[in-house]
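Listed next: structures, encoded as structure tokens.
Read-outs: derived from the displayed coordinates by stated rules, not from any lab. Values in this document were obtained by computation on a predicted structure and should not be read as measured data. Cβ atoms are built from the backbone, for glycine too; each structure is taken alone.
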Structure I
Amino acid sequence: MSTAASLSSFADTASKHPNVVILFTDDQGTLDANCFGSSDLHTPNIDALAARGIRFTQAYAHTVCCPSRAALLTGRHPQRGGVRHWTQGNMNGPKGINMFLEEVTLAETLKNAGYRTALFGKWHLGAHPDYGPKKQGFDEFFGIRDGFIDNYNHFFLHRNGFHDLYEGTKRVEADGEYFPELMTDRAVEFIDRNQHHPFFLYVPFNIPHYPEQSLAVHQERYKGIKDAARRKYAAMITTTDDYIGRVLKALEAAKIMDNTIIVYMSDNGHSNETTYRIRGKEHPSGFPEGHFYGASGGGNTGRWIGHKSKFFEGGIRVPAILSYPAKIPVNESRDQIITAMDWYPTILELCNVEPAPQSPAIDGFSVLPICTSADAPSPYEGVLHFHWGSTWAVRDGNWKLIGADGKQNYELVNLADERPETINHAKHKPELVKRLLKSHLDWHTSVKPVNPTNPN
């Protein structure tokens, strides 16, 4: 084949199958970017992405990391794949919860369509060596198999701690090197290496998640903020924005920005985990007993209440952007409900890729009708379900019922109250509690796994 013919063939393939980049941040709260209303934050790269796409003001992930990542990658409720509680953390520890291998990820579907696939960052869907990114469609993986690490010594810090930095399942030693820099370097190199072939690049950042180890230049930027919690968190947000900018600049340098679908979203609300300290006198991380590594709790939820681990809006409503000017409007916003599950079908539709025949049914919906028309209804019709551990929530319109398995002390709150979700209406609306409880129980039964071959 001649060079001209080869280039023409590539152009046709690229146009039919655009690249896909997902930028998934960690504990970035409801309004924590300038373009989402936090005018005290410097987020030029997130803002620029919003200007060349659609900003979603009522986007929902989940209340913590694991279920959000399962929903994003499978387009399904996380319970279907066994992600109902914290997944296995230490790759070298006892087998725990790992997402079922029967779950078909976006990476698997796009790989089957000829895409090159990579994950650089945080997995957190089960660390066991028989599971993980390279078992579920990713050609390349570099990063954290569990939930968080110290960014310089790469140790998980809860309880007894353990090293958690891997290339696939091979331990990586890079003591003293800043993890967000390492993972972004990999992402940039992947873009450069694969710019002439359709690719799927998943960049799940481990920041602004604690420990709050921001770049020094951004600590200086926010020294005028009096509130210490907001000051520390703001520096983390701008550090995250910096690394998002590096990925976007790599796409621009390769001249493939216009042929790349970009999704940006956070996995849950901001963290309020302010008490974490090193336990024990000989922690493997080397930190002394009592060393603080938690979060500051400095997120901005506006009129909403709540934070990570809560089912109030501040825990589950997150910033989200879709950018692909070739097919969707630019510099617009949409207020309809969307969820992390929706990116799977949306991306497949934009990429002209059909799910494999054996793929399980997905729960998400394409957001393209909403992108096309600001008046299009949300396919969720105001109904959302969440379950994590023993706690759960169901939203129907402006009403939300929050409960726990085996308990009858429900919290019935309303998003339309003058101070949303601050009044418990359960005592005065027993019939509504009954109806929403039945809705939850019916849903919960419907998402239970059916005879998985690799049960947790």
Structure II
Amino acid sequence: MIKLFKRRTRIAMQQVKKKKAPFTYKAYSKKPKHKWLKKRNAQERRFKRAGFIAILIAFLFLASLVWNVFSNGYSAFTEAQIRLPITFQADLVEERAYRKIVQNSLLEIFPNVKDRKEKRALFSLASRNAPHLLKELIETNPELIGNKEYIWIPTSSAVSIFYKQRLYEQAKRGGKITPSQTSWITELARSKNMQLKFNTAFFKNGDSREAEQAGVRASTIGSFLTILVCIAMAFPLGVATAVYLEEFAPKNWFTDFIEININNLAAVPAIIFGLLGLSIYLNMFGLPRSSSLVGGMILALLILPVIVIATRNALQAVPPSIRNAAAALGATPTQVVFHHTLIYALPGIMTGVILSISRAFGETAPLLMIGMVAFIADVPKTLTDPATTLPVQVYLWANNPELGFVEKTAAAIMILLIFMILINLLAIYIRRRFEIKW
């Protein structure tokens, strides 16, 4: 320090003699800024700005994607309904002519409609599922036969979209709503005989050819049955494989060969696993096609390498002192692993498993190869029943050009994103709650 002070003092005196300025240490209280230092600081500032801009662009893309999905899908949670004066005539109920009952109710509201074409347009205001709803109502309340009741009936998807004032121009260009239907809808709205209600059918029904009847119940249950099979197969097998390779397997060329292949399998495209399941599970073993059992087994093959790698990383993170201390106290190698190492590595293992399940929950390609893309309207009750999943349901609805399926597709994506977010939040909670910092 003394030498540095003397050196700075000498330099300052020399510059004072040259400039003939009063002596001061102010100019030398800071380190001299050379050109290379200024250039390095400028590069660092540019790098920070570039990183901030990249994050901002990524956030804008993500926000636009979420907004696009939300703006197209939120309206699917409501549906337009018409209040009709339903007269349950005994002869029509006996003939099960419930469609005729709905048509008579519409003609009662609009008695001036006489032309056949106009009648067809008027009858298309109500959903095709309306007769089925009346049938269920009569079966539960037979005392309604012969009486007149005002009942709320769901409308068709085109009328519902028009009433919600969404995609109005598209509906006009597509010719879904005629001028006569526009006047009828306006009259019903003014008389408060049309309103929006929560769309319970979207959560209670399975898939349907009609947009207003399509729901996500069957695909949601199919997704959970498929994931249950996937967890039951992949979790114990993946963890056991990782424990053996990390703690018990000898280090030789054979184990190295296995490790290399496990790492390579983690990068294999998902559709390859679908082809593998098609050739082995369906063609060789004859398991039921498009079932949750086969779908779960294929997804288990998909995430098995990821679980093995995540488990091995969690086991490697445990300090060797834990193993040495347990062995010094007389624990056997098996007791060291299952009483100490595996317990300390469990938070990391569970995090990796949950994130792997999140990936499997959103997979579509391998399931298409085993026939889960088929039209499934019924809710699966067992693992061998035909089923579909939420990602596959989104794929099916996205291929349908009808406007009603546009909002149903976006709504299904919203539900899928909610499940994915919840799974990832669970992984974050487990990691932060049980993580051990060495």
Structure III
Amino acid sequence: MLTLSREIGTGGEIKSEPEDFIVKEITSKGIVLEPGRKYTVGELGENEVPDGKFTTFVLEKKNWETMRAVLEIAKRAGRGRKSVSYAGTKDKRSISAQLACIFGIEPANLGAVRIKDISINGAWRSNELELGSNLGNAFVVNLKNAEHPDRIDAIIEELNGIFPNYFDRQRFGYRLNNAKIGMQLLQDNPEGAAMAFLTDTANEEDEEAREARKQLSEELDFKKALEYFPRHLRYERTMIDYLARYDNFANSIRKIPRGIAIMFIHAVEALIFNEVLEKRTEGKDFDTNIYCKGNFYGFPDLSSVTKEKGTFPIGTMVGYETKDEDIDGYGKDIMEKLGISKDSFKIKSMPELSMKGAYRQLFSPFKDFTKSINENVICLGFSIPTGAYATVFLNEITKSKGLEIKDIAPNF
């Protein structure tokens, strides 16, 4: 990823320990949730719903993925996967505080749940919590072993309050192959998508998993694969179990949660967006034909997208309903190289994964920036909108190796 700042970076390491990466969700009311603090519904400016069927709670976690944490809470409370929701995902290797929600559990009973490195810091009756309803996140990050800490002020001055709103590695899967799988689906090839998900060994760091994927690729014996595929690859085993009995690759993908499968399509949208943004960043081309205004917190309000020139230039997450005039020349060139069009996002073989398209700000603001230095540790504080990646902002400072398109689309 090409950085907007041309200044030499500081170098250094983040996330050495969970304590080095603290994430504090900014609620829809503009309240910053602090780890270690208990909250009442009144303190958060929320309204308790006496007859509400959900319980919203403040979730604090350490070194837990958000989805795994809420599912473990649901399990302990006797509820299933579909009973839980949250406003936004948080980095696993961190200490974080955020809002989450569960159906059919009394607030008092939820507060009695005990799980290592997870705490419930307040709970109340409510309606369901929607994904993306938070305004953003505030971060406190320890940057260790920086070679050039004196560069920070110049970098922040050059950025002038914005940074490129790239998607980072999390969007593309731990094997960085989500977009590869998604391209197969866009080409109406569910067999190719399923086999890429099951057998792709690129970036697979687990030796047992890598050998299992390789063996299945060579033997194509799904029944036998159930004997040796690692137990922790639950989604893969679910698909393999189905394929051992039925010859239907689209239905095998349907056996994993739709939220997982839809990420394959999102990854292709993100790949296109990132490449468009890199071209714009290279030329410092900030002008588009669509913009949005800021909300009361100073972050982009994507509900206010307009043709009138505004505060934040907007790009598109291409889908089958995207207007032709909203796909700029950069986007058209990239889609041509990929061999797809906006109509590709209407997937005939799996229509439930079709994507209409969406908007996303090209350059994201950051605010509340602070810096302090203690020996070889730089403590950075900053706030960014929901959907933006702290690691992308930090890459502007450290100039570490960013994500490259060859990492996620080798044949591009």
**OP:** Can you spot which of I, II, III the value 4, 14, 18, 16, 14, 11, 9, 6, 4, 2, 1, 0, 0 was calculated from, given it is P(r) over Cα pairs in 10 Å bins from 0, in percent?
**Re:** II
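Thinking only about distance in nm of label points 7 Å out along Cα→Cβ at positions 143 and 207, which of I, II, III has the largest value?
II
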Subject >> Comparison of I, II, III - label where distance in nm of label points 7 Å out along Cα→Cβ at positions 159 and 335 is highest >> reply: II
